[in-house]
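Values in this text are rule-based calculations from the coordinates and carry no lab data. Remember, predicted model here, so these are calculated numbers, not experimental data. Cβ atoms are built from the backbone, for glycine too; each structure is taken alone.
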Structure I
Amino acid sequence: MGLLKQKRAVVAGVANRMSIAWGIAQALHEQGADIAFLCLESNLRRVRKLARELGSEIVIPCDVQKDDHIINAFQQISDAFDGKLDIFVHAIAYARIEDLGGEFIKVTRDGWNLAMDISAYSLVAFAKYARPLMIASGGGSVITLTFAGGEKVAPGYNIMGIAKAALNMSVKYLAYDLGPDGIRVNSIGPGPVKTLSSMMVKDFDDALSLVSDHSPLVRNITTEDINGAAVFLASDLSSGVTGSIIKVGGGMDSVLAPSIPHPALKRLGNRNTSAESEK
């Protein structure tokens, strides 16, 4: 018997087979959950094809920047799942490519607002409309995805780090608001893992090398590692866990390790400016 038998789940953010969201959807399905998908209109055909592999025909286009799209999406979810929902997975993040890499200080106001709206506020908007469906089901689990760049500087991550910081605090406030309804809100914080979007981040290969060389597990994490954490948070095994970031990074967060060299060193000619060198 699967851990999620007869559970109803929505996964938002699948774009392709490399998406972390797709791996999570597969894992939830393997544990018995019925899956519905929310995606961009431009990804609709691709996601429908993937959804059929899990026996799902529920694929709903949704632009998270438009409230009417979200309201319509949840009406369709309610119709498909008889007014009940147990699991919602938020795996949505976006920033303009010109706002990644280089100096963070160059981010524009429009770039800031866009990243925050799509990457952080969308969780709040989804939770608002998932709430009554989860109450009708006797409670539920909301899961999102964050990254260490929301807590510490990850060179090149830039505006996405700010958006993830906002997402992290949104998880805590939502957990506080929704806890009395029996709804848990948590986040998974994976270490660097290859997806189409992550590979656009400057120095991403350096981050992979850092984890594989310095983490306690001495390896990079896999999508299976992330999927396992998602199943745990979606299931009753995590009934007492809310407002938390479950870090899936091979223990890298517990180790003081060399960081990626500051990009300004190239401009400064790698000169040593430490107090020791000036003695």
Structure II
Amino acid sequence: MSAGFSDHGQPLVTESQGGIYSITLNRPDVMNALTLGMVQEMNQTLDAIASDDSARVLVLRANGRGFCSGVDLAPVEGDRPGSGAMLEKAFNPLVERLTRLPVPVVSIVHGAAAGAGAALALSADLVVAARSAYFMLAFARIGLVPDMGTTWLLPRLIGLPRALGMMMTADRITAEQSLQWGMIWQMSEDEELGSDSKALVQRIAEGPTRSYELIRRLAREGLSRTLSEALWAERLAQAQAGRTQDFAEGVAAFKEKRPPRFSGR
């Protein structure tokens, strides 16, 4: 994992600076189509981030004219994209690692985010998309079903009718429509995507990381909890948050009427 950005023709580029990690898809000639090797490398990177106490945020982004066209349909290392083996071997573990990551995840989307590319982008906690970006679940066009947790996540984001329509028609959903539906957090004008996303990432990186971790867990697990279960989970999480250095700093900053300087601990 490098401390500076350099692609050297690698299909996946990782970077770490000041607690901000980034994973950049780097196969622009094929719209960053995902291979088994790329996903396995992402899994290794996520393991490294999870074990780094200085990590504050992860950014998912891509080079070229679009975010990701989905899975490379060419057979990879003996695994056919429609066989299910690739999901079990790498793609499903990737989704689970992302949701369990102890730091927030931000995806920055431009151009097309299709199939597994859409699933990857939407698995982030905060999605920032350029106005010209679009999301498309094209699985049905080739006789497959949405995967990487899409059938679980999408109905929860936008409701069952919209999710079914999106999955069955394979229509393009624009960034503006995605924002209206509540599928993404923010839409930026194309020329402002870089500055807007940088500001958001920096804001998250300077926030109370352990609090964010608990918030992410409560929100995701709360989707399948009863109210009583959610209340108890909040009570336990609040006790954890109350023991962090960032809580002490937040209270001190409030009393001193100054911005807090969170350390992520």
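Which structure, out of I, II, was distance in nm of label points 7 Å out along Cα→Cβ at positions 229 and 245 calculated from, if the result is 1.0? Could you put the intermediate results ahead of the total?
Numbers: I: 1.0; II: 3.5.
The read-out was computed on structure I.
I, II: which one has distance in nm of label points 7 Å out along Cα→Cβ at positions 61 and 205, as calculated, at 3.8? Mind dumping the intermediate values first?
Numbers: I: 3.8; II: 1.0.
Going through each structure in turn, the value belongs to I.
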request  = Check the numbers for FRET efficiency 1/(1 + (r/R0)^6) of positions 101 and 173 (r between Cβ atoms, R0 = 25 Å, to 0.05) across I, II and tell me which is largest.
outcome  = II
inquiry  = Matching task: 0.25 is the computed value of FRET efficiency 1/(1 + (r/R0)^6) of positions 29 and 253 (r between Cβ atoms, R0 = 25 Å, to 0.05). Pick the structure from I, II.
reply    = I
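On percent of Cα pairs over 18 Å apart, for residues 157-220 alone, which of the structures labelled I, II is highest? Intermediate values should be presented prior to the final figure.
Numbers: I: 53; II: 56.
Ranking I, II on percent of Cα pairs over 18 Å apart, for residues 157-220 alone, first place is II.
To test your reading of the models, identify which of I, II gives 15.1 for mean projected area of the Cα convex hull in nm² when calculated. Could the numbers behind the result be given before it?
Values: I: 16.0; II: 15.1.
It was calculated from structure II.
Give the label, chosen from I, II, of the structure having the highest value of volume of the Cα convex hull per residue in Å³, for residues 109-164 alone.
Structure II gives the largest value of volume of the Cα convex hull per residue in Å³, for residues 109-164 alone among I, II.
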note = If you rank structures I, II by distance in nm of label points 7 Å out along Cα→Cβ at positions 53 and 133, the highest one is II
